[in-house]
Structure 1
């Protein structure tokens, strides 16, 4: 990896540390703590949250009619999502050990915790679970695809991509044929940064 890229990555790591500190401040600001993946609010805060919950019937009455009509469409997406989840989980279980790729921990990406918030009604909780699952699943699949791409085709694109995944920094520059041929086997195994 070149010096400029390493410098940018270090800036990125610094920003990640700063983000973690800001999130810690939010825990203090909103009086909760995370212990063994469980979120715990102070008792008086939970009571205040319950007082702020909107009744589910009132929530439905205030919803836009067109939003209600789209419900079957958005919930129908759950079927292919569940199939994707099953397919990529089977793929990872079978192929990653063969390729020598570290497995992606599902729980690091699919996080379902917002349904525990006392100020959400049953409908809002269900919606939050759906969004947490779906977005987490997409991130889980993306990380799996990124690790697979690093193994099979670790070459950067010539054109700018919309969002760079976590493994892209290890890829060869587009057109760097010599380095690709010399270092492909090394890059295929370059997963030391992943904590197991």
Structure 2
């Protein structure tokens, strides 16, 4: 795998990251609710690291070939997104009114939630399965797992930059506008619900 392949993958990766989805919704909600977006974004990145490991290990190919397992994962991930979206709608974020960063439990809880948002997203799993191998070179001298791991790391770092920017900008732009912030949070919650319902409908129907 040469530098050109990595650069080509990075271009495609960034374009996909810039399309708003559940990750954006969670980053925006965290930016409005929490004093720091680092735990939420760290959780999202952890989820992508896990997915990279799954694809590198070849587990994702097995899952994709097993309809029952894929359906179960899709329903589980979709239900998680719906639950998170409903919770966000029920408690819309107010800038500066979120829980403090005191105590490791608070940070851990936010990281676990972020990991679930990205790591339990079957769409992201299939995206990794379809995208990463296309930019590898079986005869490139690197083990396939190392190539996939490198590309996954490139994607994860790009996600970190974009989602940190999204969370910080949401806080700075909407921080002095609590009414608008509530609307944006409700839209983010509704987006997570719609994405979850869409995943379930697409798989079950």
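Read the figures in this text as sums done on the coordinates, not as results from a lab. On a predicted model such as this, the values are computed, not experimentally measured, just so you know. Cβ atoms are built from the backbone, for glycine too; each structure is taken alone.
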Handout entry: Identity of the structure behind -20000 (criterion: helix-only ellipticity at 222 nm (-39500 (n - 2.57) for each DSSP H run of 4 or more, over all residues; to 500), calculated), options 1, 2
Key = 1
Handout entry: log10 I(q)/I(0) by the Debye sum over Cα atoms at q = 0.08, 0.10, 0.15, 0.16 Å⁻¹ derived as -0.28, -0.44, -0.92, -1.02 - corresponding label from 1, 2
Key = 2
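To which of 1, 2 does the computed value 1.9 (distance in nm of label points 7 Å out along Cα→Cβ at positions 11 and 179) belong? Intermediate values should be presented prior to the final figure.
Numbers: 1: 1.9; 2: 4.6.
The value was obtained from structure 1.
A value of 18 was computed for relative contact order in percent (Cα under 8 Å, 6 or more apart); which of 1, 2 is the source structure? Spell out each step's value before the answer.
Details: 1: 18; 2: 44.
Computing relative contact order in percent (Cα under 8 Å, 6 or more apart) on every structure in 1, 2 gives 18 only for 1.
When volume of the Cα convex hull per residue in Å³, for residues 43-154 alone is computed for each of 1, 2, which one produces 121?
Details: 1: 130; 2: 121.
Only structure 2 yields this read-out.
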Completion exercise
Comparing 1, 2 on FRET efficiency 1/(1 + (r/R0)^6) of positions 3 and 123 (r between Cβ atoms, R0 = 41 Å, to 0.05), the highest sits with 2
Completion exercise
When 1, 2 are compared on distance in nm of label points 7 Å out along Cα→Cβ at positions 115 and 131, the highest value belongs to 2
